[in-house]
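Multiple structures follow.
Here, each number is a calculation from the coordinates, and none is a lab measurement. If you're wondering where the values come from, they're calculated on a predicted model, not measured in any experiment. Cβ atoms are built from the backbone, for glycine too; each structure is taken alone.
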Structure P
Amino acid sequence: MRFKYVHKKPSRDQLHGMSASEFKTMLKRGGYKVRRDFFKLGSIARKHNRLYRFRYWGHPGEFFVDVSSKLRDFDRWANSTDRVVNFYNWLEQ
């Protein structure tokens, strides 16, 4: 039996006024590789040999972006997170 976490899509308030599809489109135009089931399986995108996890669950009203180490050194998120950025700060980059 396979167990997986399923998350609801973030609200417009969490996405700085964007809908979920607008957010995915913004990521794709920014060069991120985004899977079709992006919001169902942990909101993980890939760009330049790194993984980016968009965390909008767990902390109400907070939205964070976890940036992983290089993919060849990646083990799991608990061990391989290089930095954590607030979503609003990440948008300004």
Structure Q
Amino acid sequence: MGLKIKHSDFAQTRTLEVDDEGVVMSEGLGLTGKRRFGFDEIDAILLSPQGLLSVQSGRQIVKITTKPGDRKQQEVIDALVARAKAARS
């Protein structure tokens, strides 16, 4: 099951994907920069009122712009939070 948020602007494309094993963040025009971490490695998840989603794992922080009110993106965020919480239990 892959849940994905994608954000593109004139400078770059970022994708955050939540799957059964963890989170994959891709960034760059060719999506060349990929980072993967498991749910048990997530230290913090923050969502600003403007829709900036930040996920911290150790000293590494990945960010992606989301659309507040977008139902599909909210499902991805909810799954991310639930799985990270379950991994901590």
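Out of P, Q, which one gives -7000 for helix-only ellipticity at 222 nm (-39500 (n - 2.57) for each DSSP H run of 4 or more, over all residues; to 500) as computed from the coordinates? Write out the running numbers ahead of the final one.
Working: P: -4500; Q: -7000.
Structure Q accounts for this read-out.
Using Cα Rg over 2.2 N^0.38 Å as the calculated read-out, with 1.06 as its value, let me know the right label among P, Q.
That value comes from structure P.
Out of P, Q, which structure matches 13.0 when mean count of other Cβ atoms within 10 Å over residues 11-18 is calculated?
Structure P accounts for this read-out.
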